[in-house]
Structure P
Amino acid sequence: MLDARQLEALAAVAEHGSFGAAAQALSLTLAAVSLRIKSLEAALGQRLLVRGKSVRATAAGQALLAHTKQVRLMEADLLAGLQGGAPVRAGAAWQSLSVAINADSVASWFLPGVAPLLQRHRLLLEILIDDQDHTHDALKSGDVIGCVTTLADPMRGCVAEPLGVMRYRCVAAPAVVERSRTPRGAVSPHRLLAHPAIIFNRKDALQDAFLLQHFGLKQPHYPRHYAPAVEAFETAIELGLGWGMVPEQHLAQRPALQEVLPGATVDVALFWQHWAREPASAQRLTAAVKAAAAKHLHPFGPHGEA
């Protein structure tokens, strides 16, 4: 039988990033927190945390953290049911859910889609922002209960549900587009790549996908600006600092932007990966995410392709 106090100490260290911060959060001494985790490691016969400048969980620690999150959610759902079920009454305790989402999805369709659920059931979201090709790492580590990802194959203990396709277009300020054309009006990749690309972060590969898909260019070299915030990223393009890949949903709010290659898109297939055994609150979130995606994203092709 796992000791609840030891699991609480493990979760606190993982959440706060250090033994000292965990001790403060739990109103315990540093020695008490350390003793609880050492006792848990001794009982299980394996290391759960890697100590160093930053504390991180081992594979076994990640599995225990995921278990702890599930237990917390199930206990909260049980208490809510004993108190009369949904909708949650005013003054009831808030319940937290952690998810990993790509930045483009958060504001454009995810938050508008789940906002009514959060308010109705007094749910708090902790959103971890990452590239859609990497959000599943947070689910694998036990940091979140679900993620929007490009990974179609379900991870161990998880379900991958298709959401839809997020469509991106290559855009720039009109002056940049004009300078990227030949005298005959055709877009020249050589001229385009003379301008910097505006890239969200170093994990972002959409611009390379566009160049490969529409110009046949593999791993081209070109100057790059990095702007890891949606507003700053799109503003940089609007100011003429370079070209970039912007979701279709965002272009209505950016009428000054012009397509570099009209009609040329990069489609990204998105999936909702979540625990196979979900508590009721997480099940409600999954249903809201799927409904929001169905409303805002492009459907998959007839054979499931993007």
Structure Q
Amino acid sequence: MKFAFILDPLDQLKAYKDSSIAMMRAAARRGHQVFAIRREALIWEGGVVSARALALTPTDDDHAWYIAGDEAVLPLTAFDAVLMRQDPPFDFEYVTATWLLERAAQAGARVFNHPRSIRDHSEKLAITEFPQFTPATRVARAAVDINAFIDAHGDTILKPLDGMGGSQIFRVRADDPNRNVIIETLTQDERRTIMAQAYLPAISGGDKRVLIIGGKVIPYALARIPMAGETRGNLAAGGRGVAMPLTDGERAIAEYLAPILWARGLLIVGLDVIGDRLTEINVTSPTCMVEITAQMGFDVPGAVIDALEEACA
């Protein structure tokens, strides 16, 4: 089979931990052909969506992780599957890519995650569809509404709706002297909507990344444990990643969501769970596959290729 991956610049990927590279390596080990596409290389003309695609052979060397082959402009329907794996920011160019990829899907290309579902699932706001699993949450932009939530809950997390990697996440207590300026900064003086959530003390045990692949729940999570004195468990914010079996609560959330999200064409989903509360549903480029595989011996990238082979058969 031929699998194309829409990626960030290849020289910017960290091969020792990158989930997309792990998937490409797993695909190549099974004899599949692998191609890399840059988002800006997408082209629409005459009803056909195509792109400059670079054939490559992944290696096991993290410093020189691929051997480049030929590059050619190909229609996306030439591939058995196209995986959209570019990181946010989820800006207008990202949205434009989802529109183009949706046209490709309409023409018969298999695109994962499905571009419409990527566009419709804000990674922060998607949890509002499942309030039975979330912590106390308020989405608002008026300072009076955010302050009322802080007053009601005392210890609160504030975060923008378009951040990633723990960027711009603040823990704010009711008596925090900087509370007003934090709200002003995050909302850009009430011009931007943000999310407020009740602080979950269970974060001390890790912000868990739970993976769902092709509608099946991976039985291990990566607990991203905050550094001392830090609220955020994100690996990009210095958190320590420790893989462990799912708890009953984590599995219950994931098993409930798995068939719903897979029916929407979301092949790879990363749930963020703190304690037994769902805090995010990540669908753009979920990670943590390498860490779970290395620590638990469960081949997560291989599970992705299993799902692709089944979906494309």
Structure R
Amino acid sequence: MIPAPRQASFSEMPVLDLSGWLAGGPADPLVKDLHAACTGTGFFYVTGHGVPVSAVEGVFDATRRYFAEPEALRLDDKIDDRFRRGFMPYGINQHPGYEPDLKESYEFALDLPLDDPEVIARRPLHGPNRWPAWAPWLEQASMRYFEHTTQLGKNLLRLFALALEQDESFFLQWCNKPMVQSRLFHYPPQVVDTDRALGVAPHTDYGMLTILAQDPIGGLELRKRDGEWVSAPYIENTFVVNLGDMFKVWTNDLFVSNFHRVVNRTGKERYSIPTFFNLDYDAPVACLPSCQADDNPPRYEPVKAGDYLVRRFGEVQKFKVM
């Protein structure tokens, strides 16, 4: 059985208040705190983020309502190989060395029509969302949440650019059709009697940023760079933000994503809603000038953001991304 870890301290997972900056205040204090978080655990909270409470409450209400329906009904919209949208049942996600994750989800992303040039060209991860005809309320609540968290992601990228000594708009130049995806997660009550069957097995995220709304159940745990596991408790009206692996390419391992897992120790159902924010497919991910020197040359080959994501998805999911 995995022992319950202690709670992360605010020095390990700081709370960054964006409200003053978003209202036109200086960015310097936030940039300093962001840089410290990204060279530490790679996790932090944000408050004053501009996402309405009603949008968060609405999507959680819709999520609970959706997963209360019979699985047979949800399977009518099972996730597809090409567009990667829809219902994902238990058993699809599996990390090496672990049992399949004990979760189910509904996945949606930037909604592109079938006549969009990127969709016609069969660009991976580009396409239309799919929604159950019997649940119009799911689309309404989910897309409202998606729009707000997408804007939050863009705002955070402005801060990340400043923290890496770039122009504030540096990352935004690759946000024309960003590969942003949200997931509605449902975790059943779990008996924590093995370290191989978890809500989500230890992993790092693949892309740029993850913006996570937790419910009060909690369950997110992260591994510090020294190997200690700590929990990320629920804090009202905040999002948990963590780095993805793509930042190690941009920063030459200065900003590194840390392993994290989900362990539902409460005996209750748990819900969480992450938005995975990624740049345009063709965004050229390469070591930034501020992160390299003669005695610290780039450690990773440049790569297109989309190619990197497609490869990583294929490592843990039992279907192809085409």
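Each value in this text was obtained by applying a stated rule to the coordinates, not by laboratory testing. Please read all numbers here as calculations on a predicted model, not as lab measurements. Cβ atoms are built from the backbone, for glycine too; each structure is taken alone.
Given a computed value of 22.9, 75 for Rg and Dmax of the Cα atoms in Å, which structure among P, Q, R does it belong to? Value 22.9, 75 for Rg and Dmax of the Cα atoms in Å corresponds to P out of P, Q, R.
Computing distance in nm of label points 7 Å out along Cα→Cβ at positions 54 and 174 across structures P, Q, R gives 5.5 for structure Q. For the structures shown (P, Q, R), FRET efficiency 1/(1 + (r/R0)^6) of positions 38 and 110 (r between Cβ atoms, R0 = 25 Å, to 0.05) is largest in Q. Which structure, out of P, Q, R, was semi-axes √(5λ) of the Cα gyration tensor in Å, for residues 126-269 alone derived from, given a value of 31, 15, 14? Structure P accounts for this read-out.
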